[in-house]
Structure P
Amino acid sequence: MLDAIQMVTWFEYGKGQIYWALYFSLICGLSIFGFHRLYIIFLYYKTKHKAPIPSGRFKILPSVTIQLPIYNEIYVIERLVEAVLSIDYPEELMEIQILDDSTDGTSDSCRKLVETYKEKGKNIIHIHRKERTGFKAGALENGLKHAKGEFIAIFDSDFIPQPDFLMNTIHHFSNPEVGMVQARWGHTNRSYHLLTEVQAMLLDGHFILEHAARNRSGRFFNFNGTAGMWRKSCIEDAGGWHYDTLTEDVDLSYRAQLKGWHFIFLPEVVVPGELPVEMNSFKTQQHRWVKGGIQTARKILPLVLKSDQPLRVKVEACFHLLSNFAYVMVFFLSLLMPLSIFFAKGKETNLFWIANVAVFILTTISVGCFYLLAYQETTKRWYKGILYLPALFSIGLAMCINNSKAVFEALCGKNCEFKRTPKFNISSCKDRSWLSKKYKGTANPSAILELGLGLYFSFSVFLAFQKGMYSCIPFMVLFQMGFLYVSLMSIFQTVLLKVTFIAQEKLKTAGTLG
């Protein structure tokens with residue numbers, strides 16, 4: 001009898017030990033990424049004074065080809081073309097390529113635009129592919145074969161380049177070693193609603209702090225697929241555009257820098273772009289970026305580690321290309337955290353308290369400082385950013401399911417289509433026209449699991465209150481609110497879009513009968 005009791009006791013003890021080992025391992029892993037955020041802040045302020053200055057100026061301006069890769073962009077193509085044609089640069093030195101893979105009425109709109117502007121003497125051509133081989137990378141590679149410019153500027157359909165873009169970037173290429181210049185993304189609809197505010201903060205952190213810190217400290221950073229310009233010979237020397245990953249921009253960036261080309265980031269040159277206003281579209285975009293990032297890591301990281309680059313470059317490349325594994329850690333932590341109520345045996349043990357304090361200091365504070373500083377750099381009002389931090393944490397944590405799925409798909413070598421992010425030409429906070437437009441985000445089945453975890457954390461918060469385990473409640477509430485917000489937004493917007501579509505069809509039918 002005593003032996004049986006001892007066995008049960010040791011079994012219970014063993015389960016607790018395994019649980020805490022897993023829990024602390026995840027905390028340690030996330031803390032490393034949190035510490036890295038602090039290191040990026042350190043690098044940013046250490047190198048902030050090293051703003052890139054052109055080594056000279058072209059006495060005779062070089063020719064530039066502007067590539068506009070599009071796919072079913074009927075709502076924004078005219079705005080894009082008009083913005084590009086307004087760029088201040090000698091017309092005889094500027095060629096515009098509309099790289100069109102569309103399968104809807106966008107191609108007809110492109111043809112009409114090209115005909116109209118050609119009659120006005122503009123150097124603009126329309127290249128339409130019937131087969132979408134290689135998706136965006138394939139379109140860019142195909143356009144490069146016909147490009148006459150010495151330099152290649154690229155703008156996605158939802159971006160609006162400013163008239164001075166080329167004049168602000170071209171002279172940095174007077175240094176023959178410079179292969180790419182990246183501008184900062186702005187946001188045309190930042191204040192549309194909570195989701196767009198959070199996206200803007202996340203992107204500002206990436207551009208203002210990460211890009212600037214990496215570039216000015218001599219580490220590698222990447223072209224972001226749009227709002228940048230390449231030296232054509234750099235693209236060719238690096239092997240051209242590949243389409244074996246979903247992030248062809250990161251892939252080419254690393255291959256070019258491994259070849260010895262220098263990149264420049266210009267935070268003061270801002271190109272506004274449209275943020276996804278629909279949760280499912282945001283998820284699709286995040287899934288593509290995360291999956292492509294891991295695909296690129298599998299392909300490129302071994303080359304970086306085998307290269308003769310300095311250790312600091314290799315270490316930063318690891319953090320950059322492997323950072324999406326943090327979502328996997330967050331996902332497993334979201335499963336384990338509520339169980340801590342039971343393994344702590346209903347009281348605030350020292351171990352339990354230390355664990356939560358460690359999470360708070362090494363992850364929450366570091367990430368919060370990171371995005372508040374980026375917010376300060378863009379708005380000069382860091383205190384206002386505090387209002388959005390809880391939402392940023394909650395939404396970021398809740399994306400762990402969607403993004404972990406992307407990580408596992410990339411690790412398993414699962415290929416998938418390059419899914420575009422719908423663009424709607426949103427003009428103001430009150431503009432709800434996107435509901436009636438034909439492009440919609442794909443309904444995401446992860447919403448059901450997210451809703452389940454939201455309810456799981458709701459029950460856990462209730463139990464934690466009951467048992468007086470107050471140190472874990474703030475973290476649980478962040479998970480709870482994030483999962484509920486992301487899942488309910490996904491489900492609600494999917495239903496709303498379907499109802500709107502049905503209503504439109506009924507109106508069309510009634511109009512036809514009338």
Structure Q
Amino acid sequence: MNRREFLVAAGSASLSSSFPLRSWAQGDEPLIEHRLPTTDADYQRSKSYIEEVPIHQYHWASDRAVEAFKDMKFGLRIHWGLYSIYGRPGESWPFLSLPLEERQRYNLAYRLWNPHEFDADAWMNLCEESGLKMFAFTSKHHEGFSMFDTKTRVRNRANWTAPGGPRIEDCDLAYSIMETRFRRDVVRELTDAAHKRSIKIDLYFSHSDWYDADFRPYGWHPLQAPSSPKLWGWQPSNGTTQEFWDSMKKRMAGNLVTVPDPTPQEVQRMVERHRTQLTELLTRYGAIDMLCLDIFWGPAVWPQMRETILKLRELQPDVMLRARGIGNYGDYYTPEGFVPASRESTKMPWFVIYPLGRSFSYDNDASKYKGAQWIIHNLIDITAKGGNFMVGVGPSGLGSFHPTAVSQLEEAGQWLRVNGEGIYGTRPRPGTEWAEGDNVRFTCSKDNRVLYCFVTEWPGKTLQIASLDSRPIQSVEMLGYSGKLQFRVDATHNFVISIPDELQDPSNRPGQLAWAFKLGYAT
């Protein structure tokens with residue numbers, strides 16, 4: 001039994017929220033903490049039914065896996081599925097508000113899908129050129145279409161245009177990319193290309209499946225049931241379940257379809273298919289570094305979900321699990337579409353996920369991509385706060401990324417080739433010392449012998465730093481500039497770096513978007 005397993009076993013007799021979900025390094029500081037911030041949306045959604053302290057049979061990924069996760073810093077989130085055919089933002093989500101006839105056409109669109117421009121090696125080459133250390137790929141989004149060669153079968157689905165109204169009908173198909181004209185296992189090609197380049201792999205998988213009627217009504221399924229509020233674990237704010245149904249009607253633009261509750265046989269079939277697909281992902285594609293789980297099932301089937309998570313741990317003990325839908329069983333969590341304003345109150349690893357365009361799926365409007373400066377400034381800020389940054393870019397239905405997105409990622413890669421040593425493998429300064437003002441951010445080497453100071457606006461002829469500790473500085477350099485830099489401590493104890501005159505000309509600077517100063521402490 002390792003240290004983490006021992007600590008979990010010791011606390012499993014009590015579900016008190018005061019139990020410190022931690023493993024400890026030598027000394028008094030916690031190395032890793034397995035507790036979602038109480039402000040996290042997933043924690044708020046699931047805290048009523050997912051135990052605060054995991055059961056004693058469970059263990060998280062190892063400290064080594066967590067350290068590797070923290071070293072990555074920069075990744076690419078690739079959303080690709082049937083929704084990409086339509087070229088509209090929002091991934092699968094617009095499906096819920098489609099008229100019933102369009103839902104039926106959507107579910108049949110896979111028969112014609114042939115993304116002949118897809119090239120896994122080109123995608124992974126883009127990751128290398130852009131300084132991306134990992135990628136996340138949607139093996140299956142909420143729509144239920146599998147982007148890999150699953151051997152599971154869908155037995156129930158909705159017929160949205162059946163005479164007399166939508167109804168559930170029998171079927172027998174994988175509903176996967178292997179049933180399209182394309183007939184290529186995209187996950188296989190991507191993971192093979194990534195392994196050749198030592199790019200870390202994160203396979204996204206939605207707990208929801210809107211095509212498979214056995215998965216109703218969990219996670220915004222378009223088929224709801226009379227017992228939906230109870231199955232979801234929904235807690236009304238006004239004391240009535242009508243609030244739930246009003247919310248569902250709004251989400252589905254009035255196209256709410258209610259069918260009978262799932263039978264015990266259907267629930268078991270859902271659990272088995274969900275578990276089998278995740279097993280396929282962890283047994284057919286080599287080492288998988290992360291599983292990006294999404295959506296939630298609710299309290300009625302939480303025991304079955306928990307058993308699935310235990311199974312995944314047996315298959316690949318060091319896979320890092322996103323906390324979405326599994327609470328404190330997760331290894332990391334994901335602020336989505338925003339950057340935390342300060343360092344988080346937990347030591348649990350985190351990964352900001354943020355689309356480069358209007359959403360995570362393909363965006364055909366070049367003007368909506370946020371730019372290389374947005375990427376770099378957010379990467380600096382998030383790294384200084386102790387997190388990782390995953391930029392979301394979706395390819396078109398044909399399998400190619402928008403040229404503007406490619407250009408912006410490659411520009412970020414050019415910047416990282418100069419300044420990456422202050423990003424990759426670094427750690428944040430303690431407490432509130434990760435920043436000075438709006439335009440100065442700091443990172444540290446793991447051995448704490450080097451301090452990197454990033455400025456996102458040109459400082460002029462001098463850069464003043466007020467928050468250095470008492471250790472003497474031995475050397476200062478600007479990454480990408482070969483000349484020497486003079487430095488001193490002024491009368492107010494600020495550390496002052498003099499910027500050479502030649503660098504006041506922007507054309508002489510190592511880049512135009514942000515600059516890094518490397519301060520070496522005397523040993």
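Read-outs: derived from the displayed coordinates by stated rules, not from any lab. Because the structure is a prediction, the values reported are computed rather than measured. Cβ atoms are built from the backbone, for glycine too; each structure is taken alone.
Name the one structure among P, Q that helix-only ellipticity at 222 nm (-39500 (n - 2.57) for each DSSP H run of 4 or more, over all residues; to 500) of -8000 was derived from. Working shown, then result.
Values: P: -18000; Q: -8000.
Answer by label: Q.
Can you tell which of P, Q yields 25.0, 97 when Rg and Dmax of the Cα atoms in Å is derived from it? List each step's numbers first, then the result.
Details: P: 25.0, 97; Q: 24.7, 85.
It traces back to P.
Work out which structure the value 0.60 belongs to, where FRET efficiency 1/(1 + (r/R0)^6) of positions 179 and 411 (r between Cβ atoms, R0 = 41 Å, to 0.05) was derived from one of P, Q. Walk me through the numbers before you get to the answer.
Numbers: P: 0.85; Q: 0.60.
Derived from Q, not from the others.
Of the structures P, Q, report the one carrying the highest value of distance in nm of label points 7 Å out along Cα→Cβ at positions 139 and 155.
Working: P: 1.5; Q: 2.2.
That would be structure Q.
Have a look at P, Q and say which one yields 1.9 for distance in nm of label points 7 Å out along Cα→Cβ at positions 59 and 315, as calculated. Before the final figure, lay out each step's value.
Working: P: 4.6; Q: 1.9.
Structure Q accounts for this read-out.
Out of P, Q, choose the structure whose coordinates give distance in nm of label points 7 Å out along Cα→Cβ at positions 451 and 483 equal to 1.4 when calculated. Intermediate results must be reported in sequence, preceding the final value.
On the way: P: 1.4; Q: 2.4.
Corresponding structure: P.
P(r) over Cα pairs in 10 Å bins from 0, in percent, for residues 195-386 alone computed as 8, 27, 32, 25, 8, 0: which structure among P, Q? If you can, show how the numbers build up before the last one.
Details: P: 7, 28, 34, 21, 8, 2, 0; Q: 8, 27, 32, 25, 8, 0.
Source structure for this number: Q.
Taking 25.5 as the value of mean count of other Cβ atoms within 10 Å over residues 211-218 derived from one of the structures shown (P, Q), identify that structure.
Working: P: 21.0; Q: 25.5.
So the calculation was done on Q.
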